[in-house]
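Input: structures, listed below.
Every number here is computed from the coordinates shown, using simple stated rules; none is lab data. What you see is a predicted model, and the numbers here were worked out from it, not measured in a lab. Cβ atoms are built from the backbone, for glycine too; each structure is taken alone.
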Structure I
Amino acid sequence: MAYKRADRVNALLQRELGTLISEELRDPRIAFTTVTAVEVTDDLRSARVHVSVLGDEDAAKSTMAGLEDAKKFLRHQIGERTDLRFVPELTFVPDRSAERAVRIAGLLREARERKSG
C-alpha cells in the first residue's frame with residue numbers, strides 16, 4: 001500500500017496541534033486536552049481533529065467551545081510552522097474512546113468479581 005500524502009499531513013497536524021493546544025493556548029476553558037487523531041480529506045482542504053478531554057461533560061463542552069474560538073489562531077500558527085500550501089479548515093470532534101475504554105474495563109472487572117465471588 002502506498003503511503004499517501006494525506007497520511008503524512010495527518011501526522012504533521014496531530015503533532016503541531018497537540019503542541020499548540022497544550023503549550024501555547026492560554027484559554028482557561030481548555031484543560032487536559034489530547035489530540036488523538038487527525039483525518040484530512042484527500043484534497044487536504046479540511047481536517048477532522050479528534051480531541052480527548054479529561055474531565056466531566058461540562059469540561060468537555062467548555063474545551064470544545066474554547067477550541068472553536070481558537071481555530072483562527074491555530075490555523076495561522078500551522079501556516080507559519082509548516083510548508084503546507086493550504087492550511088486545512090479545522091473541525092474539532094470529541095473523542096470518547098478513552099471514556100468507553102474505562103467503562104468497559106470497569107464492567108469486565110465487575111463481571112470477573114461476580115464470577116469468582
Structure II
Amino acid sequence: MLINLSNHPKDKWSEKQIITAIRKYKSVYDIQFPNISPKASSKQVRLKTKKYLEKILKLIKNSNDKYNAVHIMGEFTFVFNLVNLLKKNNISVVASTTERIIEEKDGKKIVTFNFVRFREY
C-alpha cells in the first residue's frame with residue numbers, strides 16, 4: 001500500500017502516476033496533509049508529526065500488503081520531521097517527481113506538472 005500524505009488525493013493524479021503507484025504498491029490510501037500554520041512553533045510541528053506517525057503505523061500494521069510506503073509532499077519542516085521518523089521505523093518514504101512546464105498565455109503564467117516517477121527519500 002502507498003499511503004498518500006499530500007494535498008493531492010489520488011483521484012486528482014494523472015493516469016501515469018496512478019498506474020505507477022498501483023504496479024509497485026498494489027493500492028493507494030489517501031491521508032489529507034495537515035494544515036501547518038506559519039506561526040506554529042517547531043515543538044507544535046513535532047507534536048503534529050508524532051500524531052501522523054501513529055496514524056501511519058496503525059495503517060501499516062493493519063495492511064495486508066507486504067510492501068508499504070508513504071508518499072509525502074508538503075510543508076517542509078513537517079515533511080522533514082516525519083520522513084526522519086518513518087525512516088527510523090524502517091518505512092519507505094517517497095516523493096513524486098515532475099516535469100514543470102510553464103506557458104505564458106494572455107499575460108498569465110500557466111504551470112503544468114507532469115508526473116515522472118516516485119523517488120525514495
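On distance in nm of label points 7 Å out along Cα→Cβ at positions 20 and 108, which of the structures labelled I, II is highest?
I
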Suppose you compute Cα Rg over 2.2 N^0.38 Å for every structure in I, II: which one lands on 1.15?
II
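0.6 is what came out when distance in nm of label points 7 Å out along Cα→Cβ at positions 12 and 44 was calculated for one structure; which of I, II is it? List each step's numbers first, then the result.
Details: I: 0.6; II: 2.4.
Label of the source structure: I.
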Rank structures I, II by mean count of other Cβ atoms within 10 Å over residues 4-11 and report only the one at the top, that is, the highest.
II
Structure (I, II) behind the derived value -16500 of helix-only ellipticity at 222 nm (-39500 (n - 2.57) for each DSSP H run of 4 or more, over all residues; to 500)
I
